[in-house]
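Have a look at these structures, which come just after this line.
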Structure I
Amino acid sequence: MTKTSPNLVDLYIAEFPANVQQQLQILRKIILETVPNAEEIISYKMPAYKVHECLVYFAGYKNHIGFYPTGSGISAFEHELGNYKYSKGAVQFPIDKELPRDLIVRMVEYRLASAIAKHESKKVLKKNK
């Protein structure tokens, strides 16, 4: 799959049982409220949110929601992830628990700030060549 309209994200979410769909829709809403100008795409076969680069991704599973704020997003918040199963680039939020809205917002904001800084740095480098 490639870049797409939000309709493919709707289709992605619709593939899951109702309890998973509900959590996916909540996560989607949190991300879009945090970065309303993000382009919503499908990347690596999952919803992704892009401003200059893909900021975060998410995926549904039977027992959890996979949230992928990339390696930098995990390492910056690793000290707050003790209650969740996580790896180098992903964190798992259990389906039967409320999503940690504040943490998700801060992770998305962190990734946005990183993407903007990287983009601005590239613009300066191009200008100085």
Structure II
Amino acid sequence: MESSKIDHIPDSVKYIGCCGAYCRTCRAFIEGFCKGCKLGYENGKRNIDNARCKIKLCCFRERKFETCADCADFNSCMIISRLYEKKGYKYRKYKESNDFIRKNGYAAFFKSADMWKGPYGKLKED
């Protein structure tokens, strides 16, 4: 990702899972059935060492990125690729989110994503 795309990362980025799922508009998160992908790790309320998600452990704990979109190894990473290769519409949409962030930045992502009704949706480029 170009450095200009990550110069201004809003606080809302904590609501994006490393894989590209968007927690802030996810029904399970909104209704309290899910804690969110990364929330609580930044302030010690949750212990990242107890996380089972290999993507989160690599991206957030080891590499200190907010999402896999920030990683130069994104296109060659076997960890995230395994998720995106799974059958299911949502996995393609999560990859689309990270691809969009890499190309357009977080601010452009939030312009579209804040209107979603779930953890993924349609992304619009300006």
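Miscellaneous remarks
- When relative contact order in percent (Cα under 8 Å, 6 or more apart) is worked out for each of I, II, structure II gives the greatest result.
- Here the criterion is Rg/Rh (Cα atoms, Kirkwood Rh), and among I, II the highest value is seen for I.
- Of the structures I, II, the one that -15500 was derived from, the read-out being helix-only ellipticity at 222 nm (-39500 (n - 2.57) for each DSSP H run of 4 or more, over all residues; to 500): I
Rule-based calculations on the coordinates, nothing more; no lab input. Model, not experiment: these values are computed from the prediction.
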